[in-house]
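Structures given as structure tokens follow.
Values in this text are rule-based calculations from the coordinates and carry no lab data. These figures come from a predicted structure and were not determined experimentally. Cβ atoms are built from the backbone, for glycine too; each structure is taken alone.
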Structure P
Amino acid sequence: MENTEKNRQTQWLKLLAPIRRIGSHTETALFNPARSPFVQDYDRILFSNAFRMLARKTQVHPFASNDHVHHRQMHSLEVSSVGRSLGIMTGYFLKSRGDLPDTYPPEHLGQIVQAACLAHDIGNPPFGHGGESALQDWFKDPVNGERYLSELTEAQKLDFMTFDGNAQGFRVLTSLENHKDQGGLRLTFPTLASMVKYPRSSFDATKVNSAKFNFYQSERDTFDEVFTNLGLKRDTGYIRHPLSYLTETADDICYCIIDIEDALELNIVQFSDLMDVVSPVWGRLNIDEERLKASNTNRRRAGLIRARIIDLMIDATCNVFQTLYPKIMAGEDVHALLDHIEPDVATYMDNARRLFFDVILKNHSKIAIEIGSYTLYKRMLDTLIPSCHQFISRQPLSFRDGQVLTLMGMNAPTEKDDLYTAYMRVIDFITGLTDRHATFLSTQLAGITQSQ
């Protein structure tokens, strides 16, 4: 028993090591009792330009006129709050087992998960998943592929043809923000690893019949360094950081209830729909029926239910983590914690997902804007990619091509870049736009010169 505890402590010492990439070298951050390296991670993310842009990026409903509807930034802040609770409770669980090294109080795990949750959507493009699909489909087009991707390796092509906001988020944090191409935000390795759900590249993802991945070829060395230092590299590939399961679940907890709350605000669903969704766990929420009736708006009633649902889900998640703990620490793929949740909670989650996919996502206004975003993305990519291809190919640039590169600003390719890197710069430029800025830019590129 003592050997097992010692082995687990050694394992967690690696998993929690506050290593940062600083330019061309790594260093272990010094601990300040009043402000740990993980709190510093949170602050660096919070004050970053990329995080600020999330306030004008779609969560589910583009251009919602109702100010109570969530945008990506608000969603990320709420997920980070739930993640902090999950992390701290897990920290106390590890401490009770004797697995947590003495140098790390339980609160540090909460700080890591909180920071990872704050950053989990930081790479999302304008118009969310609709934007992801628009980017993918432009590069999948046979004409575009033949003209612009033929010189790339197969692995490089897949980075564009299967674009994923998760991989873009890893790039934003490690390459783009603050110290461009010199470590990005220079976050600690535990925080970076805790936001990774899919520890593979786009090329590796095809081997397991998945479209989801967490790093591009451009960040392969960085990703390998992070996961190797934390003891998460195996002969068969990389395994997930144990705390990443908490980050993932915090996101799922929030969107399953809050997306319904937003749809209620927009009259896409009714309060009775929310009650049907939560009915499997209603008896466990301990809601004061008189207080619920006394609440004079559906918004207040939904808020009361949301608070109790989140409490229930946090407790249920911690129970699942504790049950699966030996498998998680052994590097076994347990997929997602919520796949193992107790039956009544699982039924609630199924109800929420069904309402989300069958009703909320099929709202005509939302669909119309997502269709329109395809035209918007096509216009931007039709303009940016040819100019970058012309520049990297050392072909004479027209005045228009030169102006396109000027428009890209700090994201414009340089003389040192190859074609793959130049295209990545285009992705960086587009994904860094807000919904409104992308729309405005698209209209300008079409020759429409209205004032913003």
Structure Q
Amino acid sequence: MAQFIELRHNCATCTANGANTAMSTSTDLLSSIRASENGLTLATLLARHPGIARRTAQRQIAQLIQNGQVSALGAGRARRYFDSSATTRSGAQTAGPDGFPPFIPLSADSQDILAYIDQPQEARKPIGYQADFLDAYHPNETWYLSEPLRRQLHKMGRTADIDKPAGTYSRAILNRLLIDLSWASSHLEGNTYTRLDTRELIEHGKAARGKAAIETQMILNHKTAIELLVENINSAVFNRYTLMNLHSALAENLLPNPAHEGRIRQHAVDIGKSVYHPLSTPRQIEDALDTLLGKANQIADPFEQSFFMMVHLPYLQPFADVNKRTSRLAANLPLFHANLCPLTFLDVPEQAYSCATLGVYEMTRVELLRDLYVWAYERSTQEYLVIKRDLAEPDPLRLAWRELIKQTIREVITHPEFDPLSNIRRSVAERVPEPGQPHVQALIVEELRRLHEGVLARYGLRPSEYAAWKALHRH
């Protein structure tokens, strides 16, 4: 009996010690997270606390999140943990039901914008389109991004390809860019695809299970639109042709009326959760758009040009829908041209983007969007400068015969009645010097073997054309 009592006492002691250890572990992790203004990844936390097992840390962090003491942002290895209490340390640092993230540095002007936007919608003054906002902007004289800020952005985004032909860098990182920008931009629209889901869809044409068809379509539309910009980088400028086709690619099969794809809006629209009312007369919209594009093309600095499009395109709302998506991709065009790192919007919180855009809509103030733009760009460059260092150099043969490869694949698919290999041999023999023919032919055969629905736009093909070809040649 005495032995049983002693055993029970020892067990109770062990339980108490275990609870104390768990509490100590949780406290240590929470202290580290609270001490960091920019949040910490799990890897960083484990490095700072080598005595804590990975599973234990994950379990304790999950409990801290459940208790509301810690918040998380991002996915996978990039997921960062933040002190939740920091979001309420200042009234100006909150906006909307989810709060503006405290880890994005804000100027005093931005905090003023947040203080206004944070008010209930009925407390904010209804406002229409302010023509003076665009009229007051004079390219290369007016600056939304100050000279020191532009210099900082150029330093962050500079790549080894800076002096090479336009689009060299964006082509080198295209596979990763398609995934990241498609996923992050769609996520800002409420799309629930994960980054991994997006990768499977883009690389292998596999739609994620349990997701709505509209979400799959949105991701694929982003992919097509990004390819459109990268493939036409030498001719793409800010004109109606580029903008309308960019919108058409992003809006395909997503608008209630397909006739609105790539067309100027013909009716009034309301902005959800906003007191802003855009122009409603088509003629006024067209005139303002022409002015906007004319000014955009005169801007010499790629970052100022990029940010200008992010400000004024959504503000004008020239399309029936999909305006912000169009502006996010359009903002990358100057960066592609200049061989700078892209702006992928990775880990940009939806609430932060919404607040910053509302500041433009309702106050014609750009400071909050500017602060978010700078933070988002720094976040993008951290990813892409590392990626570029790890990338193998592009295959020079594939680069040299890129257009031939695309044209031949298109010829093969659109003429299913011909033998594919014979078609490839004929095309190569007509255009490639004899010594290089076997290598180029092998490249095209490999490209044909990897063809799937997710890459058809690259070759100017429609799904129906591919399906007809596959029915004859893939048994």
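To which of P, Q does the computed value 0.90 (FRET efficiency 1/(1 + (r/R0)^6) of positions 54 and 318 (r between Cβ atoms, R0 = 41 Å, to 0.05)) belong?
On the way: P: 0.90; Q: 0.25.
The structure behind it is P.
One of P, Q was used to calculate Cα extents along the principal axes in Å, giving 95, 63, 43; which?
Details: P: 68, 56, 42; Q: 95, 63, 43.
Computed on structure Q.
As an exercise: log10 I(q)/I(0) by the Debye sum over Cα atoms at q = 0.08 Å⁻¹, for residues 214-365 alone, calculated from one structure in P, Q, equals -0.32. Which structure is it?
Details: P: -0.32; Q: -0.21.
This figure was derived from P.
Name the one structure among P, Q that distance in nm of label points 7 Å out along Cα→Cβ at positions 270 and 294 of 3.5 was derived from. List each step's numbers first, then the result.
Working: P: 2.7; Q: 3.5.
For distance in nm of label points 7 Å out along Cα→Cβ at positions 270 and 294, the value 3.5 is produced by structure Q.
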